[in-house]
Structure P
Amino acid sequence: MDSNKTTLGHNEVRQGVVIVVHRDGRFLMIRRAAGVLAGGAWCFVGGGIEPGESQPEAVVREFAEEVGGCVTPLRKIWEYVRLDGKLLLHWWLAKMEDGELKPNQTEVAEVRWCTPREIELLPGILENNIVFVREVGRQLVVGDAEA
């Protein structure tokens, strides 16, 4: 079996990573391009884990592919299983290296730094992103006025 899939009960589960980068009380968010899965939706950077790839390797690759930046994975901070049990997302806190982001226009329509409150108000924000902000994200920016 591929390392990007696992079995829970009788269901094959697709696995992915979500990259959480924050600075000055704001999180890096993207609006997905029209031609990709969940096109037009706002979310954190992320994507599927490739066969043979570790979670930290997927964090580095997905960040580079989607927004053209470099990150260092710090630690896994949350996990999300979709209600149908067919998707498992591993949420990783990462440190972004200095440098300009160059979003891949085939995958990303827009990049924005948002406070937790702004994330909750983004049109078309993916539901699991709101759950993350409420359960974990606000704690990452404790002490900021918007948190």
Structure Q
Amino acid sequence: MVSLDVSLIIQIVNFILLIWLLNILLYKPIRRIVLERKDKFTGIERTINTLSGSARDAEDAYALGVRDARAKGLEEKEAFLAVAAEEEKEIIDKINKTAQENLAEVRKRIAKDAESVRVSLQKELTTFTGAIGKKILGRAV
């Protein structure tokens, strides 16, 4: 059985003193370290969230810049293609005009040559007809 004497009071005082000393020497420093660690992790978490938001913003800005650059490049490409098509049309028209002039010149030359050949053949027609008649009839005509 438990006896209620002075030793019990000494034990109670000893227990209270031990709890008070442990609180000062062990529990408070451990709680302070745990709170500091919690605050540190909270700060790191805030920093991570802030940097993640900044990274998302930078990524969005980059994507927007790429999209704008592609659109601008496409517009410039279309402008270059339009200019090139116009130049191509001008060059083709110039070549066609030159070809038509050359064709007209060749036709004139051919007509002139044909006329000179016709005239020369007209001059020699009587000679040819006489020779053909002589051959066919076998006598001079």
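Each value in this text was obtained by applying a stated rule to the coordinates, not by laboratory testing. Predicted, not measured: the structure shown is a model, and the values here were computed from it. Cβ atoms are built from the backbone, for glycine too; each structure is taken alone.
Quick notes on this structure:
- For the structures shown (P, Q), percent of Cα pairs over 19 Å apart, for residues 55-110 alone is largest in Q.
- When distance in nm of label points 7 Å out along Cα→Cβ at positions 71 and 87 is computed across structures P, Q, the figure 2.8 traces back to Q.
- With FRET efficiency 1/(1 + (r/R0)^6) of positions 63 and 95 (r between Cβ atoms, R0 = 35 Å, to 0.05) derived as 1.00, matching label from P, Q: P
- Which entry (P, Q) yields the derived value 8.1 for distance in nm of label points 7 Å out along Cα→Cβ at positions 47 and 103: Q
- Of the structures P, Q, the one that 2.2 was derived from, the read-out being distance in nm of label points 7 Å out along Cα→Cβ at positions 23 and 39: Q
- Entry that produces 90, 10, 6 once Cα extents along the principal axes in Å, for residues 15-78 alone is calculated, selected from P, Q: Q
- Structure responsible for 128, 18, 7, with semi-axes √(5λ) of the Cα gyration tensor in Å calculated and labels P, Q on offer: Q
- Structure responsible for -34000, with helix-only ellipticity at 222 nm (-39500 (n - 2.57) for each DSSP H run of 4 or more, over all residues; to 500) calculated and labels P, Q on offer: Q
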